[in-house]
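Below, each structure is written out as C-alpha cells.
Nothing in this text is a laboratory measurement; each read-out follows from the coordinates by a stated rule. Small disclaimer: the values here were computed from a predicted structure and weren't measured. Cβ atoms are built from the backbone, for glycine too; each structure is taken alone.
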Structure P
Amino acid sequence: VPELREPLATVLSDLECVHDRLIRKPLVPVHGAPHMRQWLDDGGRLGLIDFDRFALGEPELDLATFLAELDTESDRRLPMTDLEAAAVAGFEDNGVGLDPARLALYRAHKRLAKVTRTACSLRADGDQRAGRHLRGVEAALLGACS
C-alpha cells in the first residue's frame with residue numbers, strides 16, 4: 001500500500017529506537033501464546049492450557065499477545081483500559097515486574113502485524129483498515145523516543 005510507506009517507515013524507526021533503549025533483563029518462564037481460547041475459567045479461578053510454546057522469555061510478550069486479542073473483541077463487557085489494568089495487576093500481584101516500555105514495544109509489534117495482515121487482505125477496504133491500524137501503532141509509540 002504505497003500511501004502507508006512513509007508512516008510505516010516512521011513507525012519502524014520508532015520501534016528501533018524503543019528497542020535500542022531497552023535494558024536487558026533475565027528471561028522467565030512464559031506461556032508463549034496466551035490467546036483467549038486457551039484460558040479456562042471455573043468461576044473463581046483462571047488457568048491456562050496448551051503449553052506447546054512454553055519457553056523462557058519476557059512476560060511483556062505474553063501480556064501483549066493477550067491484550068492484542070482483547071483489542072479485537074467486540075463483545076467486551078468492560079472498557080479496554082480496565083481490562084488492561086486488571087491484566088497488568090494480575091502479573092504484578094504474582095511478583096512479575098513489567099517494563100512499560102517493553103510492553104508498549106510488544107503491543108506495537110502485535111498491532112503492526114495486524115497492519116500487515118489487513119493490508120494483504122482481499123477486502124476492498126483493506127488499505128483504509130490498514131491505515132487505521134497503523135495510526136494505532138503510531139499512537140501507541142507517540143513520544144516513546146522523545
Structure Q
Amino acid sequence: MATPNYTNAQFRSILNGWGHRRQTQADGSNFPISADNSPLTDALTVEAVKKFQREYELKDDGIVGPITKAKAAQVVSGLQLELNQCVNAGLPTNEPFYGPKTVAAVKKFERKINVREDGVAGHPLRVKLYDLFKSGACPL
C-alpha cells in the first residue's frame with residue numbers, strides 16, 4: 001500500500017483519533033474528524049505529532065514527513081483490521097484514514113466493551129482492542 005498524501009485535516013483527524021490532540025474550534029463539530037486544513041505548525045498540533053512520533057519510536061521533531069505519514073498509514077490500517085475482526089466494522093484496510101467509518105467502528109467497539117463512546121481510539125482502547133484481537137476473542 002502506498003502512503004497516502006494526507007491533507008492537514010486528515011492528519012489532524014489521525015492525531016485526534018489517537019487521543020494525542022484535543023478538540024479546537026477550528027476542528028469543526030465532527031470531532032475527532034477535523035475540518036482544520038491549516039498548516040500543521042500550531043503548538044497543539046506540533047506537540048500531538050511529537051507524541052505520536054514518540055509512541056512509535058520515530059524522531060520526535062513534530063514534522064509530518066514521509067516516515068511519520070507511513071507510520072500513520074500502517075497503524076490506522078492495523079486499527080481498521082482489528083475493528084473489522086472484533087466488531088465486523090467493514091472498513092477498507094487499504095484506505096488508512098481516520099474518517100467517519102473508522103469513528104463509527106471505534107464507537108461500536110466502545111459500546112461492546114462498555115466505555116464512553118467518543119470515537120477516540122486512545123492508547124488504552126487500542127491496547128484492549130489489540131489484546132482481544134490477538135487472543136482470538138473476536139468477534140465480540
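When FRET efficiency 1/(1 + (r/R0)^6) of positions 61 and 117 (r between Cβ atoms, R0 = 25 Å, to 0.05) is calculated, the result is 0.85; to which of the structures P, Q does this value belong?
Traced to structure P.
Supply the structure label, taken from P, Q, corresponding to distance in nm of label points 7 Å out along Cα→Cβ at positions 93 and 125 with the calculated value 2.1.
Matching structure: Q.
When helix-only ellipticity at 222 nm (-39500 (n - 2.57) for each DSSP H run of 4 or more, over all residues; to 500) is calculated, the result is -16500; to which of the structures P, Q does this value belong?
Q
Given a value of 12.1, 33 for Rg and Dmax of the Cα atoms in Å, for residues 29-100 alone, calculated from one of P, Q, which structure does it belong to?
P
Using Rg/Rh (Cα atoms, Kirkwood Rh) for the comparison, can you identify which of P, Q gives the largest number?
Structure P gives the largest value of Rg/Rh (Cα atoms, Kirkwood Rh) among P, Q.
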